[in-house]
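No lab work stands behind these numbers, since they all come straight from the coordinates. What you see is a predicted model, and the numbers here were worked out from it, not measured in a lab.
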Structure P
Amino acid sequence: MVIFGTFIETGTALLHSVNERISHVFEEQARHMPRYMRPLIALLIMVLVLFAAERIGIIALVSQGYSFATYIVLCVFIIPLLTRGLWSLYQSPIKEKLAAGSPHHD
């Protein structure tokens, strides 16, 4: 999740820097950059990057990486946690009280 946040932060900074460079070119020519151009430039860059990423195959690579990471988390964290949790519930004193029919818990 942290890596995903870093990608978003880096991408946002890149889009902003391109917009600022284009804005400075307008200022050097004593013109004002129209407001509609900023989102248009950002959208254009994102579409181009998406097509480039698809062409290179990075989208499939990231998808495979996240699938693999999901299986690792399941094996290393979730399954042991569930088995330990079920074992703890099975061994708990509450189970004995419930089996004895006692409605009160100490």
Structure Q
Amino acid sequence: MGPPQDRVPEVVPGLPDRLIPQDAPAAALLRRRTLTALYNTRRMPEGAWLDNLHHALDAAVAEAYGWPADITEPDALTRLLALNHVRASGPAAVAIPAAEADA
């Protein structure tokens, strides 16, 4: 699953315990686990799970905006820019839904 780690109680109450590598090889392995390394596996067999999560997230965001799930990135960016221009033109130009206004 992962390199061997020990749990060390966090000094701040309410925060989770810290996970500390048990040895130098475990520490070296953890240093190589970065977001960059993770995202470099996208569009490769070992990164298929991450690609699938991103496709699901993209579809959910498109649905939230009322757009088709298979919207292209350029079309989504064009629509987002148009929405930004409308919102930037002032509060009188846009009616913000109550749920969004409360957030």
Structure R
Amino acid sequence: MAKIFRVLGWFFLALAVFSLAFDLFSFFKTSSFSFSQLGENWFNVHAGSLNLLQAVTERYISPYVWDYGFSQLLFLPTIVVMTVLGGLFTILSSTTKKKKRHLN
């Protein structure tokens, strides 16, 4: 389990670096810096999955969860969300119990 968390942590941290690179490239192109939003990037990469998440959340869980939960996350900068997720999974990978090996 620790290996899976470690891989997920590094994956999200890599996405944070890519997001920062994307923001810097757009800064050099437009001469105005702003962090890209998670929802904007998600929509540009795969709009169908974002729409599916909204439909499933509103239909089977609650419209309030979408309105006051997920949609608020989509307005956050991508680099912040990916860094927090990457750090969380990396910390979880180091705190899981490891088997002690006994040499016999």
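Of structures P, Q, R, which gives -22500 when helix-only ellipticity at 222 nm (-39500 (n - 2.57) for each DSSP H run of 4 or more, over all residues; to 500) is computed from the coordinates?
Label of the source structure: R.
Compare Cα Rg over 2.2 N^0.38 Å across structures P, Q, R and report the one with the greatest value.
Largest one: structure P.
Given a value of 52 for percent of Cα pairs over 18 Å apart, for residues 7-62 alone, point me to the structure among P, Q, R it was derived from.
Comparing all candidates, it corresponds to R.
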